[in-house]
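Right after this note come the structures.
Only the coordinates and a few stated rules stand behind these numbers; no lab work does. All values derive from a computational prediction rather than experimental measurement. Cβ atoms are built from the backbone, for glycine too; each structure is taken alone.
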Structure 1
């Protein structure tokens, strides 16, 4: 779907760059990139430097950068093109764990601003600085995410946790992932990354999407919540900040 969007807009000077945030690096992202066969740059950010620099707290998110390298829209939700998630949840195979079924049911409740977002994107590609969706520098700064002391410390804990994980010190990494979650509670990116690193044998081929306590051994889960629990707690309607012009 993103490849189709890029092909539609590329003749007008638009380029799409996708970045996968995954501590496991190529191991975590490569299969999905290869399956998509993108013709645009598709990068892997193993250390979440992009999230750190631009303030991404969830995926998919975007930053609009003009031909002069100037940010004209800071980090914001970037819904898939219209129609990509229309209709009821897809039919899942019988062996799909009940937890994953529940996750899909919550996912379809997440508000969809795709039509407005993609109309704005196409207007900007067509009109450039004359587009009302290209924000002035003052507005870009105002919408950018401030980082107080707690959030700066949370990012440091996340960076340390990632380094420990890559060095093979999983148990030590958990402590710092938990601190990152506490200090930057709005970051689903931080939470989802830590969750995805936990072994979930009960999920079988769905392990990478499990993200929560195992039904056969919930006490083994080292985090306070999981994707399903946290979405139910905050409400699917609050999973992403709504896109605004």
Structure 2
């Protein structure tokens, strides 16, 4: 790409990042006046079409980005999202999985951060499934991410949320207790475990967890708030 086109792309990228899609679209279309082999151009345009509700056009454009680079994860995730929006959940999952396999082959697993990158994509899919209340599918993706990522504590918290949504409170409690045993200073786990106990009417157990949080952080706002609610017994349910 020559210097002039690179300037146009940089300006389009800036508008895109800032949410000024109208200006970004105009500049990206300028770039398409000549043949392009940059998947980012098509990925940004596809995202803009998706935002405009032009789903068929967005799908076609995401696919064009993947024709240029089948491992371009931003395009594969974007295409997965739009397919899920249209209720094509299995097709959306397949798009992402195929891109992941190609990325593994391309990298030869030599990238030291490849596991984290793949884990983050599993988390993105998990977010999508959770948004559509497909908690089993969200859980499946989070369990895959947990195996790959060094952020096991944070991911375990999200796994516990899925278990609660699936009516598996005992499993959520067990996982959080194990997490606390492994990472005793990870206060979010104690906070969430306390909420689950409280919502299960196990007030003493909940209070114990929040008091432990305050022993480590006396000014923790959520722990203080939850303890006050427990003492007042005016609220019987806390949102996770």
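Out of 1, 2, which structure matches 8 when relative contact order in percent (Cα under 8 Å, 6 or more apart) is calculated? Value 8 for relative contact order in percent (Cα under 8 Å, 6 or more apart) corresponds to 2 out of 1, 2. Looking at structures 1, 2, which one was distance in nm of label points 7 Å out along Cα→Cβ at positions 66 and 186 calculated from, given that it came out as 2.6? Traced to structure 1. When distance in nm of label points 7 Å out along Cα→Cβ at positions 18 and 34 is computed across structures 1, 2, the figure 1.6 traces back to 1. Each of 1, 2 could give mean count of other Cβ atoms within 10 Å over residues 122-129, but the derived value 15.0 comes from 1.
A value of -13000 for helix-only ellipticity at 222 nm (-39500 (n - 2.57) for each DSSP H run of 4 or more, over all residues; to 500), calculated from one of 1, 2, originates in structure 1. Which of 1, 2 yields 1.09 for Rg/Rh (Cα atoms, Kirkwood Rh), as computed? Corresponding structure: 2.
Name the one structure among 1, 2 that FRET efficiency 1/(1 + (r/R0)^6) of positions 82 and 226 (r between Cβ atoms, R0 = 35 Å, to 0.05) of 0.70 was derived from. Computed on structure 1.
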